[in-house]
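Got some structures for you, see below.
Nothing in this text is a laboratory measurement; each read-out follows from the coordinates by a stated rule. The shown structure was predicted, so the numbers you read here are calculated from the model rather than taken from an experiment. Cβ atoms are built from the backbone, for glycine too; each structure is taken alone.
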Structure I
Amino acid sequence: MVDVDDLQGTTVEVPLNSSLIITTDWSDVDGYTAQLSDPTIAEFVRGADTGDAAFSPRLTPKQVGETEVIVSNEDQDPHAVEFTLEVTPIQGG
């Protein structure tokens with residue numbers, strides 16, 4: 001888990017068998033979107049608020065590699081965060 005404000009300008013390594021969960025102080029978890037320079041590397045899953053539970057947005061790796069990511073919240077404009085996601089091989093696998 002990484003706070004959205006800590007991602008700006010960083011490179012985040014995520015093993016292929018894991019996910020990057022993006023946490024935030026904002027209650028609008030389903031307002032986040034993402035653009036990936038290479039969508040074959042990872043998939044963005046929007047957050048959701050069911051009323052009973054809130055689920056943070058996440059990036060789920062598809063294959064080993066690197067992609068630039070821009071995450072933004074349409075309700076918090078102009079809050080956009082740019083970072084690099086590096087998907088690494090599964091450790092010990």
Structure II
Amino acid sequence: DIPIEIIGLRPGEKIHESLIAHNENFLKTEFERISLLTRNYSPMDIQSLFEHLEPVFTPSHSAYRDAHILYSIIKTVVPTVEEPDYVRKH
């Protein structure tokens with residue numbers, strides 16, 4: 001036998017992971033084992049998203065490759081997204 005040693009969680013490891021965001025809801029359907037997931041916000045349409053992102057990808061624009069601006073735009077579509085640490089540090 002090999003002894004088992006409990007060492008706790010590793011960095012980034014989760015005990016519990018929620019499958020829905022705070023702005024989402026489960027709705028029951030007529031089928032007992034099927035639920036419907038709804039969001040409490042309206043996502044931006046894809047054309048509008050591209051228009052908002054264009055400055056970040058245009059070399060002559062002051063927002064070119066600006067990760068903070070990129071994440072603020074993404075956050076309008078996905079409110080729960082957070083800037084990674086490597087973006088916050090710069």
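For the structures shown (I, II), relative contact order in percent (Cα under 8 Å, 6 or more apart) is largest in I. Identify the structure, out of I, II, from whose coordinates Cα Rg over 2.2 N^0.38 Å was calculated to give 1.05. This figure was derived from I. Of the structures labelled I, II, which one yields 5.4 when mean count of other Cβ atoms within 10 Å over residues 10-17 is computed from its coordinates? Structure II accounts for this read-out. Here helix-only ellipticity at 222 nm (-39500 (n - 2.57) for each DSSP H run of 4 or more, over all residues; to 500) was derived from just one of the structures I, II, and that gives 0; the source is I. Given a value of 5.5 for mean projected area of the Cα convex hull in nm², for residues 18-65 alone, calculated from one of I, II, which structure does it belong to? Considering all the candidates, the number was obtained from II. Ranked by distance in nm of label points 7 Å out along Cα→Cβ at positions 34 and 58, structures I, II are topped by II, which has the highest value.
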